[in-house]
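Here, each number is a calculation from the coordinates, and none is a lab measurement. This is a predicted model, so every value here is computed, not measured. Cβ atoms are built from the backbone, for glycine too; each structure is taken alone.
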Structure P
Amino acid sequence: MATSGNALSAINHIVVLMLENRSFDHMLGFLYADANNVSPAGQPYEGLTGKESNLGGVGGNPVTVFKIQAGTTSTYYMPGADPGEGYAATNAQLFGSNTAPTPPAAKNQGFVTNFAATLAWESKNKSYSILPGTTANDIMGMHTPETLPVLSALARGFAVCDQWYCSAPTETLPNRAFLHAATSQGHMDDKTKSFTAPTIYGALTKQNISWKIYGYDADPLTRHSFSDITNLPDTYFGLFKDFQADAANGSLPSYAFLEPSWGSKGNSQHPNYDVALGEQYIHDLYYALRNSPQWNQTLLIITYDEHGGCYDHVPPPTNAVPPDNSAGEYGFDFKRFGPRVPTLLISPLIPTGTVFRTSGATPFDHTSILKTVQQRWGLSALTARDAAAPDVSAVLSLSTPRTDDPLTGVAVPASKGTNPSANKPSHLQEVYADLVSSLPVPDAEGDTHRLPPRLETDYDYDRYIKERVAAWKASRNHS
């Protein structure tokens with residue numbers, strides 16, 4: 001196996017796609033079930049046996065994991081509603097209590113009970129849509145290689161990390177902050193929408209290392225979430241069509257970060273949106289890179305920000321290094337990780353059928369991406385968390401790039417059902433609209449900050465966000 005330095009020196013482009021709110025078991029637990037959870041390379045795989053279960057409701061029988069069936073109208077909308085994903089809900093799923101015990105000994109037995117509670121309050125809230133017929137037991141439904149042929153073929157064809165954990169046991173924005181800044185600055189929920197911590201992008205800029213952040217069909221949300229990049233030139237940001245052009249032209253930056261589209265009709269794979277659209281996005285991203293002249297020097301990392309309340313059977317480790325001295329909300333000390341999330345490592349320098357774990361005591365989390373970027377380009381750590389994180393360089397063990405294509409003959413699936421949340425605004429659209437409402441855009445009266453207009457639908461939010469960002473860019477260019 002190649003050494004870390006030699007392996008990474010062959011990589012000139014690290015590309016990261018972070019999708020939304022799915023656990024490892026939910027997406028990839030049955031990946032190698034047909035081989036008794038052993039990879040073609042003979043490596044053990046911490047997947048599902050099919051016997052895992054969760055306690056039912058009060059006095060209810062245990063609910064065993066089951067395979068989501070292909071070809072039904074609900075296949076790509078499971079688990080049918082948006083599970084609880086915040087700190088209290090995650091504690092309930094892992095410990096059976098909204099408050100974590102001391103010491104935190106997780107049994108991962110509270111997923112059904114917590115989903116039942118979530119369904120009960122969501123059914124009374126018009127902001128949420130629940131797929132008709134959804135029950136608490138549906139949280140134990142797991143995708144298979146048949147329902148997720150693209151993700152599964154890439155996981156089998158390159159490397160899958162079966163011990164990759166989200167950085168904090170909570171929802172989206174804190175975990176995304178760990179990916180960009182190696183800290184959430186103590187925040188443990190999505191109420192805080194922007195962060196002032198230095199990011200990897202600032203570190204890259206100081207060393208004249210190229211980078212770019214690509215939204216899917218709108219200016220990237222990440223730009224407006226981190227104060228050290230918001231006001232940088234527009235050339236640092238693009239859309240997925242720009243990424244495709246950059247890949248085709250051989251002009252990819254050294255580090256590229258990609259976002260999905262955030263709406264309920266988008267491809268983020270957030271429950272209960274259409275997971276098949278995310279399969280299409282992964283397919284398109286892979287082929288943009290595979291057909292690029294820079295493919296042989298590229299490492300693609302596909303991961304998910306957090307588990308989103310979806311079932312996983314592996315208790316998260318409790319040996320996380322706190323990133324800094326930030327006082328954690330809810331008294332959280334940042335000494336344990338969140339649940340496992342699906343993570344793929346894709347490069348022609350990776351052997352087929354690889355199950356990749358770190359050999360040390362510290363597992364992979366989102367800051368392992370930062371550590372890999374830092375190792376490749378000689379950058380310093382941002383916080384104590386990424387300083388302690390293992391990098392993924394050892395996965396690049398081939399000296400000659402492969403030429404085979406694991407997606408040959410794989411058809412992208414399409415949903416047969418109707419999106420239960422269609423045209424309802426998504427949580428991240430609401431976050432984005434709030435952020436862009438604070439952009440300094442002068443209006444006819446000379447005011448630069450106004451509350452957003454009444455926004456009700458997915459379309460309303462999309463239009464407002466795009467128009468507000470466009471007006472902001474125009475005012476910057478004329479100032």
Structure Q
Amino acid sequence: MATGLNTVEHIVVLMLENRSLDHLLGWLYADSGNVSPTGQPFEGLTGREVCPGSDGTPVPAYRLTPDTPHLYFMPGADPGEGYAATNNQLWGSTAPPAAGSTAPMQGFVTDYAQAIKDNSSKGWYVVPGTTESMIMGCHTPATLPVISALATGFAVCDHWFGAAPTMTMPNRAFACAGTSQGRLDDRIKKFTVPSIFGALSDKGVPWKIYGDTKAPLTKLDFPDTSAAPASNFGLLRDFQADAAGGKLPAYAFLEPSWGSTGNSQHPNYDVALGEQLILDVYRALYDGPDWESTLFILTYDEHGGCYDHVSPPWGAVPPDSSVGQFGFDFTRLGPRVPTVLVSPLIPAGTIFRVPADGTPLDHTSLLATVEKRWGITPLTKRDAAAPDVSAVLSLATPRTDDPLATVSAPTAPPTPAALAAQPSHLQQVTAGLIADEQHRPVDELAELATGDDYRRWIESHA
């Protein structure tokens with residue numbers, strides 16, 4: 001009789017943007033002493049965590065509540081991203097830290113103070129009244145009912161780390177290909193290595209990448225996805241139809257919408273919209289005929305400068321011989337990101353970790369799980385060493401309850417006009433990739449100014 005991962009016929013991944021574990025789920029089990037109903041410890045917030053402010057005064061981590069002004073646009077501005085900013089948030093200096101040192105995690109407030117100034121100088125939208133202390137505000141189950149219900153109703157990973165201590169595109173490359181080819185910034189957007197999607201094709205295993213309302217960005221990132229037939233790509237409505245019709249591929253990778261009015265949850269966009277997307281994906285799976293044979297993994301590509309109190313570990317396996325940008329050797333992981341594992345074979349209230357003396361969970365654990373299930377050869381040394389999540393599937397009989405039966409997404413507030421007009425970074429990335437692929441004149445993109453400009457250009461050229 002097949003058990004555990006062998007019963008899984010569909011792995012579905014939804015990767016959202018730029019939030020840390022503490023920021024979204026730090027207070028998840030605080031009212032029970034950070035112990036889940038199964039008796040497992042959860043490394044969440046206690047209320048004793050502080051970071052010094054610009055004047056040296058300790059700024060405590062605090063709970064966001066339904067009454068918090070501008071709740072779903074918190075922390076109010078886009079925090080610092082990238083390798084130097086992450087070093088500053090963790091060690092208080094943009095310089096590389098001493099190898100093996102434990103990060104004090106004390107630079108978030110001062111780094112955010114600079115980020116607020118940078119946002120303003122670049123003309124990016126900042127919520128009125130935003131202060132440096134707001135980076136210490138963290139959501140509760142009352143403010144984020146959907147992701148919280150998934151985390152308590154199934155399993156949450158409290159030691160899942162970004163693959164590299166930096167920004168979006170390198171981390172997404174690790175999630176799809178096990179390497180960023182040495183890159184630690186978003187200037188190089190297209191990678192020249194095989195991805196998990198091509199490896200699945202070589203094995204005859206069906207896969208599909210779904211965008212939200214626009215063609216997915218990941219299609220443009222790798223040679224084997226760029227060359228894949230149109231049948232390997234779709235939109236959220238196609239995913240919902242596939243789930244309802246029992247036509248899910250073996251591996252599905254979902255993207256949010258990237259605009260500033262979208263549901264990616266990138267700071268400082270509306271988190272409530274992302275809650276609705278998460279719920280839509282869950283409902284499509286739970287209500288479909290393939291629910292009992294599906295593993296749904298919700299994760300985030302990087303912490304995006306949002307506060308987290310746990311020092312990321314060293315000892316990561318370098319993926320390949322690529323020369324690391326800024327001299328980085330890829331032996332250190334990025335800060336924690338929220339990762340929730342959902343399946344009827346998972347007991348409610350599970351905290352999923354791997355042994356403390358083993359290789360930590362990171363984005364290449366997605367690859368390791370897919371590779372283990374379908375006998376795929378690892379793409380790099382990183383995913384070859386990564387632990388998979390098969391041990392979380394511990395029930396012999398699928399559960400029949402629905403932990404989200406009465407859960408609704410919070411009502412999304414109107415997006416401020418100044419934010420809605422702002423083009424998002426990943427809209428710009430998408431346009432750049434399309435222009436490169438089609439050999440379009442560079443000055444075409446120079447004429448684009450607003451989010452709507454980019455949206456229309458992408459729609460007409462994708």
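The greatest value of percent of Cα pairs over 15 Å apart, for residues 213-268 alone among structures P, Q is that of Q. With mean count of other Cβ atoms within 10 Å over residues 229-236 coming out at 15.0, pick the structure among P, Q it was computed from. The structure behind it is Q.
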